[in-house]
Structure I
Amino acid sequence: MALYFSAHTIACLTKQALRELMNGLMEPAEVTLRRCVASQLGGRMITEAEAPDQATLEKWFERHRVNCEWIMRIDLDAENGAVRDR
């Protein structure tokens, strides 16, 4: 599966509502949420997800009523001094 990063606006969500949203996104589905970080003060959330393709990821976010600012497919990954293809 391909790896994607995405950015979202989460303005006006309480910490409890944000926690519920993040827990809902982590439930098993055709998309696997690897990581999700959010800032209430900044009003933003960034996700790292595995999905078969971008269209599937977009539809998955729509079902969760999460508006995407952008989605980026990850082609190269650098970690611990090594660059690898994804």
Structure II
Amino acid sequence: MPTQLDSDITFEAATFRRLVDHLQRNTELQNIDLMNLAGFCRNCLAKWYVAEAKERGVELDYESVRERVYGMPYAEWKRRFQT
């Protein structure tokens, strides 16, 4: 039977995936706008992801994590959507 911690982790992971999906679908929302309004952006999410993995002894490549957050390589996202 799942514990409360298991449930929390499941819900938190689903929430993170939902946030990333939302940001991927709403490309008109620029990182600078996110930074100005919320104090974080897509790059921050990728950096936090890498930092959390590192705290748990797992080394992740920042660029591959950023690609995961953006849904494509950052250079492509920047070329297609950054205004």
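Values quoted throughout were computed directly from the atomic coordinates according to the rules given, and no laboratory measurement underlies them. The shown structure was predicted, so the numbers you read here are calculated from the model rather than taken from an experiment. Cβ atoms are built from the backbone, for glycine too; each structure is taken alone.
Using distance in nm of label points 7 Å out along Cα→Cβ at positions 7 and 31 for the comparison, can you identify which of I, II gives the largest number? Don't skip to the end; give the middle numbers.
On the way: I: 1.7; II: 3.8.
Comparing I, II by distance in nm of label points 7 Å out along Cα→Cβ at positions 7 and 31, the maximum is at II.
For percent of Cα pairs over 17 Å apart, which structure out of I, II has the highest calculated value?
Working: I: 47; II: 54.
Comparing I, II, the top value of percent of Cα pairs over 17 Å apart belongs to II.
Among the shown structures I, II, from which was the value -23000 of helix-only ellipticity at 222 nm (-39500 (n - 2.57) for each DSSP H run of 4 or more, over all residues; to 500) calculated? Show your work: numbers first, answer last.
Numbers: I: -7500; II: -23000.
Value -23000 for helix-only ellipticity at 222 nm (-39500 (n - 2.57) for each DSSP H run of 4 or more, over all residues; to 500) corresponds to II out of I, II.
Please compute relative contact order in percent (Cα under 8 Å, 6 or more apart) for structures I, II and give me the label with the greatest value. Write down the numbers at each step before the final one.
Values: I: 40; II: 25.
Largest calculated value belongs to I.
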